[in-house]
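Some structures to go through are shown next.
Only the coordinates and a few stated rules stand behind these numbers; no lab work does. Computed from a predicted structure; not experimentally measured. Cβ atoms are built from the backbone, for glycine too; each structure is taken alone.
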Structure I
Amino acid sequence: MATSIELTREYGYVVLVLVAYSFLNLWMGIQVGKARRKYKVPYPTMYAVESENKDAKLFNCIQRGHQNSLEVMPLFFAILLLGGLRHPAAAAGLGALYIFYFTGYATGVPRNRMRIGVRLSIVAGVGLIGCTASFGVSLVVRKTP
């Protein structure tokens, strides 16, 4: 039996968080490009080697932040969009917290990602998984007319 889903007005916040993540990812890519020039790490080199580049840690932090955001993007988008169908306000808020994690990661200062960001990203990620699980359960246990 088909299920129809009505998008609430609050779901717009979920979509805006997705847009914010997209802009953040674009900004992070630009930061990597700037860091490549500044720290002299040419393409196609993915990471700088400390024995060859005194600024390797700074560059690698910026590069790794962007790489990490690309690695988790498909899962983040899926759990944000699906979890937001049942819990739009919670998903949008959790998604915004999750995005905050990457801003510290991309500063070029390795310890910045560890301060509050990691804790926030774990809480936000688990919360989004919970929202998505709740949506899935609601579909399975739904009473049909």
Structure II
Amino acid sequence: MGDADITTSAWRLVEVGRVVLFGAGPYNGRLATIVEIIDHKRVLVDGPSKDKPVPRHSARLADLSLTPIVIPKLPRASRNGIVRAAWEKENVDGKFTESNWAKKREQFQKRRQLNDFERFKVMKLRKQARFEVRKTLAKISSKA
């Protein structure tokens, strides 16, 4: 058998300073950072975001999604002021809103709010755009 080459840099590890996104519970859709690891299923999180803060509490890892954003060299069990200063220094909110993940979430939420007629209009616009693309592609392929 061949040797397996495993690189840990591509993995998202549960570590102090890792920014997480809540996927369930009362803080659904909010960002926080891991401040302390309690055990293999729970972590202590704190979210000092200005628009949607998350108070310091223990959270299940099953309810969290690990983001690629990390606050480097955050001391274990840091107090709220230290976490807030590091959060603002790293511009975590700005980094997340510029990510593709946040843009897809926003688009998904916008699509969920559409009513039946608005979904129909979106379908018709997509069909028109697809027709134009195929028409220009057929024109180019016929010349070749």
Structure with the greatest value (metric relative contact order in percent (Cα under 8 Å, 6 or more apart), set I, II): I
If FRET efficiency 1/(1 + (r/R0)^6) of positions 100 and 124 (r between Cβ atoms, R0 = 30 Å, to 0.05) comes out at 0.65 when worked out from the coordinates, which of I, II was used? II
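Of structures I, II, which gives -24500 when helix-only ellipticity at 222 nm (-39500 (n - 2.57) for each DSSP H run of 4 or more, over all residues; to 500) is computed from the coordinates? Show your work: numbers first, answer last.
Numbers: I: -24500; II: -13500.
It traces back to I.
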Given a computed value of 15.8 for mean projected area of the Cα convex hull in nm², which structure among I, II does it belong to? II
With percent of Cα pairs over 12 Å apart, for residues 44-83 alone derived from the coordinates and found to be 64, which of I, II does the value describe? I
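For distance in nm of label points 7 Å out along Cα→Cβ at positions 12 and 92, which of I, II scores largest? Don't skip to the end; give the middle numbers.
Numbers: I: 0.8; II: 1.4.
Of structures I, II, the maximum of distance in nm of label points 7 Å out along Cα→Cβ at positions 12 and 92 occurs in II.
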